[in-house]
Structure 1
Amino acid sequence: MASLRIRTRRWTRQEYDRLIETGLLQEDDPIELIEGRLVVAEPQHDPHARAVELAAEALRFALGHGWRIRVQLPLALGPDSEPEPDVSGVRGTPRDAPSGHPTTAALVVEVADSSLRLDRGPKARVYARAEIADYWIVNLIDRVLEVHRKPSGPRPGGPAAYVVVHTLDADATIAPLAAPQARIAVADLLPSPWASAAGRDH
């Protein structure tokens, strides 16, 4: 018997937006377009939600006036990706921003537990290809901050990637590239250990 061949198709960002416009997808559906694939987001447990709030609070304080701190809102990155990072820092204010989703960000933060492979792999490629200079992963599994910098853009024979990747423990501090005078304690981005344990129990 001949083997069954399963064909899949990639979606463009234009097609994805049309699915939302026609109501086939709702704007609040937990779906992102990543490298042409419709990716369903994992349900948020308590530690993840807390970490998103902590990251947003830290970036508002570090970047200050003149920056939009966007929480789980879309970025229009190229023809086949529209991720919704947990937190992003975009220059300007909502009132003076042009129409449409932002096409770049100075800093993107993803909070990762079950999504760690996605955040280190496809999402990192998407952000590197879009030349987002500062990409952080708040790793709730190991309780560290993974910092990705110096995006290479597409390379001959390979996808876009970050040239510099380093890991900071909870006792370290970091300065966003967009605000080198600021200091953020990695511990301030991590929910309390008891919250992580409680989230796993549910």
Structure 2
Amino acid sequence: MTRQAILAAARAAFAADGYERATIRAIAARAGVDPALVLHHVGTKEELFVAAHDFPISPAGLVAALSGNEGTLGERVARLYLTAAFTEGSPFQSLIGGALTNTTARDLFRQFIERGILDTIVPRLPAPDARIRVLLAGSHLVGLFLMRRVLGVEPLKDADLDYLVAVVGPTIDRYLTGDLGSLPGSALAGAAGPPAGR
């Protein structure tokens, strides 16, 4: 229970204060434990950040969204993402916020995108440019999250989830399955293949 309390306190601290300003002492205070216990159960602040952030969307959830039959593909993907991102206590805020300021957080978020998202969706999209399609859809959804939860811009801040899914779904459909026009050969090659070194 102590470890879970520390991880929950860490997620809250990283979301509220950002990676750089969150301290082991402050996280320990949130969890109601001695700072030495944080170091004992988890380790350094970087290790704590990694441990605190389970990937918020599972590959199994993505497969279910891709193979489901409720609404369009874009609507299913948008609903899965927005539900996970907008749920109170979701790790998305500290995950994305940390990625803006810290290299460890960026590496974690990149790993989530490449291994959790791209490796799951790209093989299931019958298109030679599937990789860039998924990245375009993801950039749209992450931007929506930033406007709503990080910046708190109205009316997105309080917009109804079903409304957002209905509005955003067709755009995600276009990214994933619609006509994107032609890409230059070099861009298409990079879009279709795995990242360098993989």
Structure 3
Amino acid sequence: MSADSGRKHDLSGKQVFTTGEAAQVCGVSQQTIIRCFDRGRLAGFRVPGSRFRRIPRKDLISFMQQNDIPTEALEDHKPRILVVDDDPAILDLIVEILGFEGRYELITATTGYDAGLLTERHRPDLILLDFMLPDINGNVVCERVRSNPGTANTRIIIVSGATDRSEIGDLFARGADDFIGKPFDPEDLVSRIDSLVGQ
């Protein structure tokens, strides 16, 4: 996952947590975690020769389940990609390419309006955006994504076969991270995506 994704530090792969990390995962204060630990409600151990507390992964998950705290923060995070194109054939092709190895979580949209709703709802790590949509063009989508504090760090790759150099420059000026012309090479597409989402 990209360090610029706007999400909290990824703790999904950790096996032993500090009280601060456990607090981050649970969405509570560190003092709450310490209190639960000290009262025996959260299992763990103290680091020998110190006052530091540590919570093994299985004990943290058990605590979260007992207290109805969602455990999704401990699940492996696949980069979430929103694919936006009004051509069903192109959309299917991209989904087939990106879904082949199961490394990404994919969401699709065929209009700029739907893309906006899905971006707000799912906060994708990256948007693969067709420049010419039936209801809006790519530079407007770029501006809207960048102007929203909740999505300002979302990566954007514009995909199009109908823009000239000045239009491409304008897209970068408005917030696009990369541009891929149609037709595109599947390996190049995956490589560009990986370079932006840190795979």
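Observations on the model:
- At a computed 18.4, 58 (Rg and Dmax of the Cα atoms in Å), which of 1, 2, 3: 2
- Looking across 1, 2, 3, the calculation of helix-only ellipticity at 222 nm (-39500 (n - 2.57) for each DSSP H run of 4 or more, over all residues; to 500) that yields -7000 traces back to 1.
Computed from the coordinates by the stated procedures, all read-outs in this text should not be read as laboratory data. This is a predicted model, so every value here is computed, not measured.
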